[in-house]
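Student: Some structures are shown below for you to check.
What follows draws every value from the coordinates through simple rules; no lab data is involved. Remember, it's a predicted structure, so these values are computed and weren't measured experimentally. Cβ atoms are built from the backbone, for glycine too; each structure is taken alone.
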Structure P
Amino acid sequence: MSRGSSRLTSGVLRVQHDMHVTGAVGPVPVQAGYELYLESMSYNLTELFAGKSKGHDVALGASVYIEPSLPVGDHVELRPGVVLVGTPGAGVEPRLRASWEPFGDSDGVLQGALGLYRQSVVGTSDMRDLGSVFVAWMNAPDGVPLKALQGVLGWQQTLVGGLRWSLEGYYKRLSGIPVPIWRAVAQFTTDLGRADGEVYGADLRVEYTSPRFYGFLGYGYSWTLYEASQAEFGTWFGEPVQSYHPPHDRRNQVNAVGSLDIGEFRASLRWQFGSGLPFTRPLGFDEAFDYARDLHDPHTGVGTTRLVLDKPLTGRLPMVHRLDVSLEREFDVSFGKLLVQAGVINAYDRRNMFYYDLFTGRRLDQLPLAPYASVTLRNR
């Protein structure tokens, strides 16, 4: 990725070996396995007035796990487990999964899980570019991993007539989340601080299947809040501790899919909706001079334009939604099957933002109304 005087590059190479086995210890089924991996991560952030601009980290990971399956009566199953992590940083991650079928095998199941998870590789993004997909990957600062205590509880059930539904709720308590050190002047920094976080939400899904029709409706609600303590917050806002919703905090999301067989044709549609993501509002611009490189005259010279930011992530981007429709038919030919499809992406021509440059005020949108046609040949 490059923009102006910035040239941002990031790369990850991962080599992994893992093995998983299923067996029994007496009458108790047991799953066990191990994982070994090596990750090489590098980044180059060539930019004026930035922090650390280059880096190369290597992560070597090794872990083993075991999970027995313990029946309790006729309708309850417990699956306690543990993951032993050797590197990077030794640790123990206990896990527990459970399921309950109160009405028998075909009338629904209540499932739950609770576990402690750790993550030693982190990624940092540029707060200035709304919609940017660039991420610089590196080891967690000081070798201390992010920890997450996660719990989930859900019910799923198959009803008569091809109707299935499920409802799942979850909660996460995060500690030691690596986050970029906030600065009023926008810059891509790999200087990381720590934050604690809380996440909760729910997912509802309804699915219907018949010989000629398929329908799916899913709704997800999510709430995420970080709390970080940084000296820079105290300098600019008078309070060293700030709470904010991170950039991935999408509150509401809806997906609806439907397909209907009409004679030899299949008509399909998909509608998706997402509420706006958080972003940091810009306050204005200033001109900065790098006197370490040259002596500048501020009366006649022009410095490097810098963007000055408001409190972190207090704004919300616009919602996004679109409808895609298609019609397809499959033909049998002597050498295989021929699938012919035609459709429209973004059928009602919604302007959904893809990228916004806070420096220039330039907005790029996703695809407008876009018809298409395709032919696919499949061998028998």
Structure Q
Amino acid sequence: MAHWIKSDINIDFVGRRSKVWTFSTIAVVVSLSVLVANVFIRGGVLNFGTDFRGGTQVLVDFNKTTASEDVRKALKSGGFNGGEVVGMASSDKPNLYMLRLQEVSSFSAKEQAAAKAAIDKAFPSKLDKFDYEEGGDKLYLKFKKGADLGRSQDTDVKTIKTALVGAGVAIQQVHRFGRAEDKRYEIILGGLGIKLRAAFETGLGAGSVKEIPQMESVGAKMGAQLRDDGIKSVIISLLLMLVYIAIRFDFRYAPGAVVALAHDVIITIGVFGVLWIEFSLPVLAALLTIAGYSINDTIVVYDRIRENVTRLRDRKFALVVNASINETLSRTLLTSVTTLFTCISIWIVGTGVLKTFAIALTIGVFVGTYSSVFIASPLVVVLNERISARKRGGGR
């Protein structure tokens, strides 16, 4: 890298800021416009994954070659409406599909009411708590303290199981939970897996499903909370960085860094909006990683500016900033290029959430390097000029 960029290089980054800022403004406006347009065209700001919108994501491996349209028909016939089917075939699993279902649990409110009524009938006036969380696969029963169930533990388990099966609830296991005196029982429900298998057995033939290697459910309320918390985390991180830079350096430095970070995040999200790539929790983690990477790059330049302000007192501030950018350019490009190599490699080789994580990082590292050089540092010059002008004007 030392041979690629000469030590006496002097590119006028600060002098070209107007043209670059025009380009960046257009990119940000386009990104925001795409997000708004997606609401009307695609029905949502982004292609939120199951993490944020709620539902269940399932991997199903079939025993034979199966068309995606046949999988959709089998799902619809089995009562799973609005499900998405995405092919995930690989050399070792040529018949693998990823399903995104709106359902978060096979234990509906109607089934819960029937189950509770069956337990009340089997153990009259003895049930204390009937606990079930949306999207879960476990039901907890707690009987009243001191209540005499009148049966042995094994008999109680059989009675609970018989009552639930009689109420039409698919279950896998029933066992005592916690201390014996607590009179609590844990019921592992059949879950969506059993209903999915039944749907495919009916629609595609007996033995059509080889295995269901993965199933993840998130309730609608939890998904909305994760989304809102994610937005808050990005905003809070930007504000904390603003405070940190203002304390460590000077208030003139802080706005430039935060504007550059917001620029990086908005453009990265905009690309996801344009390409309609799934936006999930790993992508949100990538955005926070991008913010950290970008601010680190900016801090390096800011440190050099602070050193040169003292060393080059005879130069104008704009020239000092420009010299500092050029002096750190080799380090900036070397770090960014090596990081990009890694991100692009993961992008090419990776699959699933790892691939989207790498896509977000690749975009973010590229845009972050650009903003550190062309946005953050030149903004320091503009703020310094305005503050100096106010001082000369007597504070007006």
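Student: Compare volume of the Cα convex hull per residue in Å³ across structures P, Q and report the one with the greatest value.
Tutor: For this comparison of volume of the Cα convex hull per residue in Å³, the top structure is Q.
Student: For which of the structures P, Q does the calculation of relative contact order in percent (Cα under 8 Å, 6 or more apart) return 9?
Tutor: Working: P: 9; Q: 22.
Clearly, the read-out refers to P.
Student: Suppose FRET efficiency 1/(1 + (r/R0)^6) of positions 173 and 213 (r between Cβ atoms, R0 = 30 Å, to 0.05) works out to 0.10; of P, Q, which structure was it derived from?
Tutor: Numbers: P: 0.10; Q: 0.90.
Here the read-out was taken from P.
Student: Still on this structure, please answer the following. Of the structures labelled P, Q, one was used to calculate helix-only ellipticity at 222 nm (-39500 (n - 2.57) for each DSSP H run of 4 or more, over all residues; to 500), giving -500. Name it. Spell out each step's value before the answer.
Tutor: Numbers: P: -500; Q: -19500.
Working through the options, I get structure P.
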